Structure P
Amino acid sequence: MDIFLIILGSIFMLVGIAGCILPIIPGPPLAYVGILILHFTEGVQFSTNFLILWAAIAIIVTILDYFIPIWGTKRFGGSKRGVWGSMIGLVIGIFLFPPIGIIVGPFAGAVIGEMTAGNGSRSALKSGFGSFVGFLAGTLLKLFVSGWLTWSFVTELI
């Protein structure tokens, strides 16, 4: 049974890493499930504090991933319309154009929002670029968390 659990946990870890790059797959929570599966083997026992801490981190990072592009829009000088456009673009992008819509939606929404605010195309593109930078920052954050969980998984097996 342990071999089955290790293989299943490994699959979750790999899908978790892939989910950091593929927007539709929640990477850190899946990597955390891989840790939980490994915890249920007879040879590996993670501490309760470790499991609670990393569950919280996986949840927080997953939630933040939806808000970091909005922060990027603000950071790069986006107005309230640009921020709202980024949020609306994110929602529309997720549902209408998955998985690429989670990248293009906030960018397009921020640009459109800035253009409707009367800002020039340069300012609008800067705001849209900010949402893209936010997307990249969220991706790196997810990769760090999933990578750390994968490292913990592998080191417990060795």
Structure Q
Amino acid sequence: MNINLTLFGEMLTFAILVWVIMKYIWPPLMKAIQERQEKIAAGLEAAQRGQRELKLIQTNAAEQIHQAKIKASTILDQANQQATAFIEEGKASAQTERAKILAQAKLNIEQEINKTKDELQQHVVDLVIATTEKLLQQKIDETTQKNLINKLITNI
């Protein structure tokens, strides 16, 4: 047995096998590996981009929520101010109306008092005249009656 010839045969077979693999199997295999690496890299890049966008969106959402809270607070403050203004306006209107009603009531009371005084004075005068007529048993003429009435009114 010749080791050299067998060794050369095995080397030649191995070289042919390597050449066939390099020629027909290796390029598609490398192409598939490269495509897979590109897909993985693209997927990783998309995941990183998605995380950046998610952080940006979360930041924007937090800012919008903060702005909405500020706006809601402002609107609530304005509503409270308007409510307070309406209440104050209502109080002022009520005070004005109350003052008008009190003034009118005082005027009505004063008029009633004056009317009642006048009626009372007239009744007193009539009673005095009737009493005086009965005492004197005579009728007093009109001029004397007016003089007596005026004196009684001034005394009362």
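Figures for the structure shown
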| quantity | calculated |
| --- | --- |
| Which of P, Q leads on distance in nm of label points 7 Å out along Cα→Cβ at positions 7 and 71, largest value | Q |
| Origin of the derived value 16.9 (mean count of other Cβ atoms within 10 Å over residues 55-62; candidates P, Q) | P |
| Read-out mean count of other Cβ atoms within 10 Å over residues 31-38, computed value 10.0, structure in P, Q | Q |
| Origin of the derived value -29000 (helix-only ellipticity at 222 nm (-39500 (n - 2.57) for each DSSP H run of 4 or more, over all residues; to 500); candidates P, Q) | P |
| Origin of the derived value -0.78, -0.91, -1.14 (log10 I(q)/I(0) by the Debye sum over Cα atoms at q = 0.09, 0.12, 0.18 Å⁻¹; candidates P, Q) | Q |
| Mean count of other Cβ atoms within 10 Å over residues 15-22 from the coordinates reads 10.4; which among P, Q | Q |
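FYI, it's all coordinate maths here, none of it is from the lab. This structure is a prediction, so every number in the text was calculated from the model and none was measured. Cβ atoms are built from the backbone, for glycine too; each structure is taken alone.
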